[in-house]
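Take a look at the structures listed below.
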Structure P
Amino acid sequence: MDRIDALRLFCSVAELGSFTKAAEREAMTPGAASKQITALEQRLQARLFDRTTRSVRLTDAGTALLERVRPWLDEYDALEEGVADTRSDPAGLLRVTAPVDFGARRLMPVVADFMNQWPKIEVRLSLADRMVDLVNEGIDVGVRIGNLPDSALIARRLAPACLVTVASPDYIARHGAPRHPDDLARHDVIVDRNKPAPQILKFERDGEEAEVRVSGRLTLNGAVAAVSAAASGLGIACSPRWAAQVALDDGCVTEVMPDWAPEHRFLWAVFPSNRYMTHRVRAFVDYLAERFDGAV
């Protein structure tokens with residue numbers, strides 16, 4: 001095994017937390033993988049993993065090596081793939097991150113179809129509502145919703161991400177339906193902390209704009225949870241239409257102020273600008289653009 005393969009094996013063990021799983025990925029036996037890592041540690045004169053019968057964990061030296069080697073291997077793979085004929089099928093590991101609710105409800109079926117179309121692709125999907133550092137965490141593509149901050153990332157806009165204001169029929173019967181955004185200040189509004197400014201809602205109607213500060217008894221983090229709370233009669237939710245559509249179709253909630261459109265956002269695919277775009281990344285981003293051709 002050459003040094004590049006040894007470093008690739010090291011990254012696999014670190015990512016999977018298992019010599020057995022890493023060996024399976026690299027098409028070798030667990031014993032051979034363990035010997036190769038031991039040889040790498042001897043060559044570097046540093047212990048890279050703390051090994052027990054139940055776990056494999058990076059040491060400080062291993063963590064430092066991973067932070068430097070993983071981006072370098074990504075660059076090497078991209079260069080190697082760039083030389084190869086890109087007319088061949090995309091293949092290899094694709095690391096993707098997305099928000100939890102959107103990833104589970106809307107992105108996962110797209111990822112499944114993409115993997116079925118390209119069986120040589122392996123996907124590692126990380127769902128998190130925090131702002132994941134794509135470069136430092138070795139992520140190939142981030143799927144994000146909202147207004148993007150200035151950064152060194154390359155962004156491709158995929159589709160509008162429309163919001164809708166909803167409440168349950170029971171809530172409306174008890175409290176009445178708001179007619180104007182200003183009315184929301186007198187209602188229980190479910191506050192979703194995942195929004196950049198969760199207590200400030202903006203609306204537009206025929207060029208007229210309105211902004212209102214809202215509050216309510218329930219504060220949470222998650223679009224689907226907000227709609228569920230609204231369906232339970234706990235207040236009014238302003239959530240993405242993709243999160244509310246099932247509840248709307250079932251009649252659990254109904255749209256309020258339909259003539260006032262909440263400030264919409266966009267769905268984006270973002271990826272690091274300091275890496276070559278591999279065939280698999282390009283194929284995935286193109287696939288996202290095709291599948292999300294229209295509002296979500």
Structure Q
Amino acid sequence: MTQTRIAVIGGSGIYDIDGLEHSEWVTVETPWGDPSDQILTGSLNGVDMAFLPRHGRGHVHSPTEVPYRANIDALKRLGVTDVISVSACGSFREHMAPGDFVIVDQFIDRTFARDKSFFGTGCVAHVSVAHPTCPRLSDACETAGMAAGITIHRGGTYLAMEGPQFSTLAESKMYREHWGCDVIGMTNMPEAKLAREAELCYASIAMVTDYDSWHPDHGEVDVTAIIATLTGNAEKGRALVKSLPTLLGADRAPCPHGCDRALEFAILTAPEKRDPALLAKLDAIAGRII
């Protein structure tokens with residue numbers, strides 16, 4: 001039995017939670033560079049918490065430039081066991097309206113300018129991301145969202161685009177009509193893949209802010225409207241997060257879905273062929289195995 005430590009990656013509006021005790025902004029160094037920002041640590045209802053501003057305080061990192069590997073490594077070094085991603089998204093479904101939350105369970109990764117793995121030449125590993133989110137953690141997010149009075153949709157496919165521009169009308173229609181996507185965003189990939197490599201349970205909460213550009217009655221994406229919707233959702237997001245420590249508990253059993261054992265048979269490079277320099281960088285991510 002280990003101790004639960006929950007990390008929330010998202011915007012600053014989620015972090016201002018009443019009852020967070022012993023709160024402190026800490027600096028974490030990683031071999032993959034600096035994380036997006038310092039990490040706010042504390043305790044909520046007897047469970048350790050960590051809050052990481054994905055874009056940095058003041059929104060200084062574009063989606064492409066977010067240091068995803070450093071972020072996940074930093075959380076792993078802090079002893080995090082469960083990661084909750086909270087992010088804004090556009091909706092391809094009429095019933096997933098602005099202001100609603102979607103518990104994402106699948107991704108289509110269309111990003112192309114980001115480092116997507118901790119592994120590579122000198123230590124090759126292949127983890128499964130067939131089911132990239134943790135059902136146990138998603139269950140807790142759904143329960144917390146319903147208790148907070150949020151209109152919440154369980155299950156959805158998230159199209160991860162490179163950005164920073166929003167979709168063209170043709171792209172929006174393709175993702176919706178032909179690819180079967182439900183929401184679109186710029187930040188959950190490679191974050192989810194890296195969390196799996198780090199053997200962290202990961203759940204994705206997508207906060208709908210707009211209808212992308214496909215909807216004939218809503219037109220193109222309006223950043224002003226997005227910010228207004230995000231501001232309105234901040235209180236609901238905080239209420240959801242505040243419920244998670246009680247739902248997950250301080251004592252943590254092994255993940256029934258194997259998220260915390262994803263590297264068990266993933267590393268293929270023979271021990272004598274592994275690059276010592278890369279292994280040193282993998283001390284937090286893969287130390288359990290190597």
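Per-structure values
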quantity	calculated
At a computed 27 (relative contact order in percent (Cα under 8 Å, 6 or more apart)), which of P, Q	Q
Entry that produces 1.8 once distance in nm of label points 7 Å out along Cα→Cβ at positions 102 and 238 is calculated, selected from P, Q	P
Highest-scoring label, criterion being mean count of other Cβ atoms within 10 Å over residues 62-69, among P, Q	Q
For helix-only ellipticity at 222 nm (-39500 (n - 2.57) for each DSSP H run of 4 or more, over all residues; to 500) computed as -8000, the structure of P, Q it came from	Q
Structure with the greatest value (metric Rg/Rh (Cα atoms, Kirkwood Rh), set P, Q)	P
Structure responsible for 19.4, with mean count of other Cβ atoms within 10 Å over residues 38-45 calculated and labels P, Q on offer	Q
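Where a number appears in this text, it was derived from the coordinates with a stated rule and is not lab data. Quick caveat, the model's predicted, so the values are computed rather than measured. Cβ atoms are built from the backbone, for glycine too; each structure is taken alone.
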